[in-house]
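The following blocks contain the structures, represented as structure tokens.
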Structure P
Amino acid sequence: MSNVDFCTCNETGCPNHPTNHDKGCTPCIEKNLREREIPACFFKKAGGVKPTEGWHFEDFAALMNANAAEIVPATENDKEEVMALYRAQLGREFCPWNEYYPSYETIDDDLSRDALFVMKENGRIIASISIDKDDAVEALECWSKELAPGGELSRLAVSPKMQNRGIARKMATHGMAVLKERGFKSIHFLVNRHNKKALQSYSHLGFNKVGECFMYNQEFLCYEKEL
């Protein structure tokens with residue numbers, strides 16, 4: 001068996017891993033070239049949250065694009081792009097929005113509270129999220145009184161062309177960091193009970209299901225997390 005000191009890949013169960021033979025990195029590179037893949041150690045070196053499941057050239061490009069994107073507070077100049085992003089969600093499964101909501105008034109309110117954040121890639125908005133204050137949601141009995149005050153994240157939107165790249169999770173993580181900086185002890189979220197993809201994402205972020213409710217003509221599960 002051989003060990004390559006600079007190898008950072010921890011997939012030791014792979015037969016091509018340098019710890020499983022005496023040929024160094026050659027078997028791994030041969031497989032990568034044959035299958036149009038990038039070595040796992042390159043992904044690890046790049047850092048960030050891997051947005052796709054594969055290891056191909058396209059997957060590495062998606063990771064680098066995700067790393068290059070930045071999340072910043074929205075400004076008045078972003079209003080039209082944010083509204084276009086909201087409109088792009090209409091008709092998508094589990095989306096409760098309609099032609100009247102979210103509105104420009106919604107965006108104005110978020111901007112007035114420094115509560116709207118956008119992810120930009122090459123200057124173009126590809127995702128957004130808001131720190132919300134919905135009295136009806138706040139009044140739900142399921143939220144822990146020991147974790148008050150709790151903040152709410154809402155209006156999470158990702159460009160349809162940028163789905164399934166881990167962007168929603170990044171936006172939620174950023175929102176949680178902002179809430180913690182602003183003195184909130186917890187965060188809560190409503191998720192459509194049938195939206196399995198969203199439920200899986202939030203469970204990975206450490207949210208706990210604390211209740212159920214029916215609002216906005218949808219059945220929701222109530223999720224909460226200590227910050």
Structure Q
Amino acid sequence: MYKLMLLNEKGGVGKTSLAVHVAAWLAERGYKVMLIDADAQRGGATGYCGYKQAPGVYDWLVRGEVNPVVVENSIYWLLRGNVETSLIADALKRLEGVDVGGRFDLLSDWGVVIIDTGPTPSPLNAELLKAVDGVIIPTEPEFGAFASLGQTWEHCQNAGCDVVGIVPTMTCNTVLHRQNVESLRANFGGVVLPAIARRIAWAEAWQTRRYVWDMGDDMAAGECIEIMKMIEGSIQNG
């Protein structure tokens with residue numbers, strides 16, 4: 001099993017959109033994929049997939065019960081989240097001999113686990129980070145986003161977790177954004193993946209619960225697919 005976490009301590013950078021697209025891309029290529037909505041604030045992945053919130057993540061980590069739903073348009077599985085996700089860390093403290101890493105044994109039927117996370121530091125994110133194999137960090141090419149990127153990078157390093165890629169998202173064809181993307185490459189090297197431009201196809205995909213490669217925008221589809229192939233390659237090599 002390969003466990004991939006989408007992480008950034010800033011909201012609105014594209015974690016959920018990327019998580020859902022990675023899950024769909026891999027599922028359509030024959031991987032058995034579980035998508036976990038560990039965002040206690042918004043439940044973005046649950047909503048994107050067209051489901052109501054439910055304590056699926058709490059049941060898995062605290063009760064040891066795995067009750068996913070199937071996302072029918074791409075045939076991957078989803079563990080839904082709700083407000084109870086925010087209670088998991090405290091609940092685990094009261095359970096002797098239970099840790100987040102061990103709970104992944106309950107998901108051994110799945111070949112890939114994709115975890116969408118909330119935008120703020122939390123004990124749950126810290127525990128998940130210790131257990132996963134790799135992290136994708138989406139970030140806007142804006143000065144305000146770079147502070148969160150630095151913190152997220154530091155947490156990954158402290159946890160000994162491999163950063164599979166930093167993905168510049170919602171980029172615009174401006175001098176500032178081009179300079180900031182180049183700054184990312186200068187500071188982080190080859191771990192910075194190709195940029196994803198700000199395009200309406202992403203918003204339309206979310207609105208219609210579809211995927212960017214189905215929206216008829218060849219530029220948006222091409223950018224997305226390039227990233228998906230690189231992430232899939234990292235999983236195969238992991």
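Computed from the coordinates by the stated procedures, all read-outs in this text should not be read as laboratory data. What you are looking at is a predicted structure, and each value in this text was computed from that prediction instead of being measured. Cβ atoms are built from the backbone, for glycine too; each structure is taken alone.
Who wins on Cα Rg over 2.2 N^0.38 Å among P, Q, i.e. which is largest?
P
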Per mean count of other Cβ atoms within 10 Å over residues 13-20, the highest-valued of structures P, Q: Q
For Kirkwood radius over Cα pairs in Å, for residues 85-188 alone, structure among P, Q ranking highest is Q
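Using distance in nm of label points 7 Å out along Cα→Cβ at positions 45 and 61 as the calculated read-out, with 1.2 as its value, let me know the right label among P, Q.
Q
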Taking distance in nm of label points 7 Å out along Cα→Cβ at positions 117 and 141 for each of P, Q, the highest value is that of structure P
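To test your reading of the models, identify which of P, Q gives 0.90 for FRET efficiency 1/(1 + (r/R0)^6) of positions 69 and 197 (r between Cβ atoms, R0 = 30 Å, to 0.05) when calculated.
P
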If FRET efficiency 1/(1 + (r/R0)^6) of positions 77 and 181 (r between Cβ atoms, R0 = 30 Å, to 0.05) comes out at 0.80 when worked out from the coordinates, which of P, Q was used? P
Taking -9500 as the value of helix-only ellipticity at 222 nm (-39500 (n - 2.57) for each DSSP H run of 4 or more, over all residues; to 500) derived from one of the structures shown (P, Q), identify that structure. P
Any idea which of P, Q comes out highest on Kirkwood radius over Cα pairs in Å, for residues 53-124 alone? P
I have 19.8 for mean count of other Cβ atoms within 10 Å over residues 29-36, calculated from one of the structures P, Q. Which structure is it? Q
Just checking, which of P, Q has the largest value of relative contact order in percent (Cα under 8 Å, 6 or more apart)? Q
